[in-house]
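No value in this document is a laboratory result; all are computed from the given coordinates. Just so it is clear, the structure is predicted and the values come from calculations on it, not from any experiment. Cβ atoms are built from the backbone, for glycine too; each structure is taken alone.
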Structure 1
Amino acid sequence: MDYTVEVYKLDKRYKDGMKLSYKQDYTDMALDVIEKIHPRGPGRIVMIHETYVTKKNMMTGVEFRERYDTPYFCSPSSESYWSM
């Protein structure tokens with residue numbers, strides 16, 4: 001399974017209180033190994049996501065896979081994608 005790791009640092013200068021430090025993709029690696037590579041700590045937030053999610057095309061109803069961080073308006077599963 002593919003995973004994407006996002007590491008944030010706490011930073012009060014940002015609206016949500018955290019700054020993206022880096023993002024890294026892993027393929028064919030176990031989740032527990034990834035958690036050991038990127039430990040959580042004070043002032044550091046680690047978010048692990050499955051890289052690809054399954055969605056349904058709004059027009060055809062066919063399921064497809066896309067990255068979890070695809071903007072809504074760029075996804076064929078949204079009405080805004082088809083109205084452009």
Structure 2
Amino acid sequence: MNRRDFLFFTKHRKNTAELSCEQLYMRYVDSTLDGTTSQLFNNVEQGLSAVTFLHVRDAAWLTCEELKPVESILDAFRQRGGRVEYK
């Protein structure tokens with residue numbers, strides 16, 4: 001399996017997903033090498049469209065400049081009524 005194709009959203013319960021920001025950063029680095037960065041962030045946004053609750057692990061990674069687009073994705077998720085929990 002290609003590392004970039006690995007699904008980093010894991011649904012433990014219906015309408016719930018978990019996002020590892022450390023894994024997301026690793027995929028971001030990979031995406032800069034093959035020019036798929038916008039696709040990566042689109043995939044995150046699409047993954048959130050199917051859930052209402054998101055567990056965010058390793059949230060400290062969100063402070064890095066490279067993952068700043070995730071802030072707007074999470075804001076849009078909240079505006080749609082989604083809930084975010086940071087672990």
- Query: Of the structures labelled 1, 2, which one yields -3000 when helix-only ellipticity at 222 nm (-39500 (n - 2.57) for each DSSP H run of 4 or more, over all residues; to 500) is computed from its coordinates?
  - Reply: 1
- Item | Which entry (1, 2) yields the derived value 31 for relative contact order in percent (Cα under 8 Å, 6 or more apart) | 2
- With mean projected area of the Cα convex hull in nm² derived from the coordinates and found to be 5.4, which of 1, 2 does the value describe? 2
- Message: Once FRET efficiency 1/(1 + (r/R0)^6) of positions 21 and 61 (r between Cβ atoms, R0 = 30 Å, to 0.05) is calculated for all of 1, 2, which comes out largest?
- Response: 2
